[in-house]
Structure P
Amino acid sequence: MTGAGAGAATAVRSVRVDLGERSYSIRIGSGTLALAGPAIARATRASHAVIVTVPGVGRRYGATLTKSLRDAGMRVDRIRVPDGDASKNLDQVKRLYAALLRFGADRQTVLVALGGGMVGDLGGFAAATYLRGIQFVQVPTTLLAMVDSSIGGKVGVNLAQGKNLVGAFHQPRLVWIDIDTLRSLPKRQRACGFAEAFKKAAIWDARYFARIERDAELLLALDGPLIPVIASACRIKAEVVRRDEREGNLRMLLNFGHTLGHAVEKLTGYGEVLHGEAVAIGMVAAGERSEELGYAPTGTAERLRALVARFGLPSELPPYPRSAYISALRVDKKMKDAHIQYVVLRGIGSATTVRLTPAEIAPPALGRAGSERAGRRRSRGNRSGAK
């Protein structure tokens with residue numbers, strides 16, 4: 001990794017999530033994983049740490065984090081869970097409870113989630129419910145988790161019927177981000193993380209969106225102003241969470257692209273289409289709907305589509321029957337009185353919600369014409385620099 005924020009340990013940027021007595025810091029740096037232990041000890045005053053991770057991440061980074069925690073005076077245990085979103089379920093939560101009991105975890109224990117969004121959601125939910133709540137720290141190692149899921153305290157697991165249908169709000173005591181962990185991340189996973197970054201730009205900050213447009217290829221190669229771009233995404237999330245911690249209204253804007261995105265994940269079988277890819281598809285669809293409803297000016301969706309293509313992300317809805325999309329949308333956790341608060345854009349940098357039924361959100365029939373249109377758009381994306 002070259003460019004801003006790469007190489008040896010750098011000054012750590014800090015973003016504050018201001019929630020009164022539940023406030024915490026997001027610390028962003030390069031080459032800083034070995035420094036996490038003392039910071040976690042100060043933030044939690046815990047005497048015992050249990051690291052939850054997946055095998056690959058544990059092999060790469062588990063020893064460094066373990067040593068840092070032990071050097072800070074903490075007893076350390078480690079739990080590995082199978083990789084993949086399919087592990088974000090209640091059976092794995094039970095395994096975590098059993099391990100925590102075996103390790104003698106108590107109110108002086110902090111659960112440390114080392115890994116991507118699945119690990120953070122699963123570990124955070126276990127922390128929220130074990131002994132009615134123990135302390136929790138996020139150490140995200142994927143870009144998607146760094147800019148989104150590690151922040152804000154939404155934790156939970158999936159059911160067969162849909163994503164994140166069982167969960168809680170449980171704020172971490174600290175989020176520790178070392179961007180050097182992104183070196184081991186496949187390009188496809190990096191692109192998914194940037195989808196969550198420019199989602200925030202699309203709903204909140206037009207200048208930030210333009211900055212990502214300017215540096216898209218450099219950022220995807222981890223060769224651009226990575227720390228400032230991550231910090232900006234974190235600041236937006238922190239501000240939204242400060243103003244609406246429990247998704248009463250404003251925080252719903254962070255669901256931009258997620259309504260149809262979750263339907264895509266469900267229909268394709270969790271894992272075939274990655275979360276960031278599904279969100280990218282959902283954002284383009286929501287941009288088109290924003291224009292059709294008269295909220296956004298013409299060209300908004302095409303600007304989203306162009307940026308999605310530059311990161312090599314998909315933009316077309318998979319050709320499932322319209323009835324399948326409607327069925328998937330009906331189990332959306334935001335459903336109320338047969339309507340969903342659907343996030344639409346007023347333009348790049350501004351968003352609102354509108355009450356729509358699943359039938360009003362579902363795409364029109366995706367037949368041969370839709371497939372031909374998808375092919376033309378993919379061709380245009382390739383000419384504009386898609387990888």
Structure Q
Amino acid sequence: MNSHGSLIQRWAAVAAFCASALPWSGCTGRRKPADDALFARKRILATMERVADWQLAHVAYEAPLPDGGTQPVSDTEWVRGAFFAGVMATFRATGNHSYLEAAVTLSEKNGWRPGPRPRHADDLCIAQTYAELYLLERDPRRIRPTVERLDAIVAQPRPGPVGGWQEDDNWSWCDALFMAPPTMALISEATGDRRYLDAMNAMWWETSGYLYDQDEHLWYRDGRYVVQPDGSQPRTPRGRKVFWSRGNGWVMAGLARVLQHMPADFPDRTRYVEQMREMAARLVEVQGADGLWRSSLLDPEEYPAPESSGTGFFAYGLAWGINHGVLAAETYLPAVKKAWSGLNWALHPSGKLGWVQQIGYDPRSVSADDTVEYGSGAFLLAASEILIATGGRPGSP
């Protein structure tokens with residue numbers, strides 16, 4: 001695989017990184033002590049509100065792309081859906097009804113409809129918010145359009161992703177496992193209809209068979225990075241397999257959200273638990289000493305700057321696993337605490353989260369000013385579970 005950018009660009013990122021207010025002494029590897037005050041309940045709640053408030057005041061309808069261009073963002077797209085998953089988590093944690101009202105207002109504006117593409121996983125992400133709101137107030141119109149969408153998908157199953165990029169028909173990119181499966185699990189819970197969960201289950205394991213590396217316990221972003229028919233495989237400049245941080249973050253967070261809404265007696269539940277455990281063990285091995293993961297998980301030197309959106313989703317999944325008896329606190333809580341310290345370092349005083357990699361599909365460099373709202377969503381999801389994990393209140397197994 002060719003390097004994404006010149007050596008000059010990479011070393012400029014390193015210089016900016018080392019010169020910043022990182023909780024390290026320059027880049028010498030001497031880490032400053034963690035601030036225990038970061039884990040106080042009032043501090044976490046106040047930080048959640050600061051991040052949610054800043055992002056709600058800066059909702060954008062264009063998102064930056066790596067090439068310097070922009071991509072339109074609508075209120076039914078995955079960018080907004082990922083953020084509003086965090087808004088709902090903020091409401092549950094704080095009890096502040098302004099966040100609930102923000103979610104209802106957006107949903108009403110959307111007519112409670114998913115995105116326009118009939119089978120595209122990204123266009124189901126926003127429906128997680130609709131389903132969560134339905135579970136709070138069981139007004140059928142809140143989920144009716146999503147149920148109709150899922151009924152059509154269940155009625156016409158399509159082949160799995162083996163064979164390449166066919167994103168409108170299946171989940172051939174790992175990000176999809178955050179976008180669609182939690183919606184299907186939530187709708188199954190809301191309606192009591194197991195068909196949606198069964199369909200999700202079949203599609204999840206098809207995608208897993210295609211993109212999950214059984215040796216590394218990490219996910220390739222899509223078919224461009226798996227072993228190709230001629231036996232070749234893209235590699236980083238140091239010859240390592242390409243595993244993108246946020247791509248794996250989407251899956252880790254998707255696992256947590258699916259398990260949360262999956263019945264304890266679901267036949268394949270143990271497979272999801274085992275996959276979360278496998279990923280968690282590998283992720284803590286490649287976590288940065290500052291608590292933040294780099295965008296290229298197995299080759300952090302490729303882009304040495306930290307990346308906060310992948311870190312937020314990893315912290316969320318790890319903390320959720322601790323709180324629900326899936327992951328051992330003695331093993332994983334130190335990693336969660338390191339991640340929370342790193343995420344707070346990446347946070348601007350205003351509540352803007354920096355170091356968020358822009359929309360993409362592979363490892364790239366990032367800067368302190370880079371932000372996109374899915375990063376805030378990841379931060380808020382992480383905070384909602386870290387609030388519990390560091391408070392000593394275990395969840396149910």
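Values in this text are rule-based calculations from the coordinates and carry no lab data. The model shown is predicted, which means the values in this text are computed figures rather than measured ones. Cβ atoms are built from the backbone, for glycine too; each structure is taken alone.
Quick notes on this one:
- For 34, 30, 14 (Cα extents along the principal axes in Å, for residues 270-325 alone, calculated) the corresponding structure among P, Q: P
- Entry that produces 0.60 once FRET efficiency 1/(1 + (r/R0)^6) of positions 126 and 310 (r between Cβ atoms, R0 = 41 Å, to 0.05) is calculated, selected from P, Q: P
- FRET efficiency 1/(1 + (r/R0)^6) of positions 198 and 286 (r between Cβ atoms, R0 = 30 Å, to 0.05) - highest-scoring structure of P, Q: P
- Structure responsible for 20, with relative contact order in percent (Cα under 8 Å, 6 or more apart) calculated and labels P, Q on offer: Q
- Structure (P, Q) behind the derived value -13000 of helix-only ellipticity at 222 nm (-39500 (n - 2.57) for each DSSP H run of 4 or more, over all residues; to 500): P
- Among P, Q, which structure scores highest (criterion: FRET efficiency 1/(1 + (r/R0)^6) of positions 158 and 318 (r between Cβ atoms, R0 = 25 Å, to 0.05)): P
- Structure from which 34, 23, 19 was derived, semi-axes √(5λ) of the Cα gyration tensor in Å, options P, Q: P
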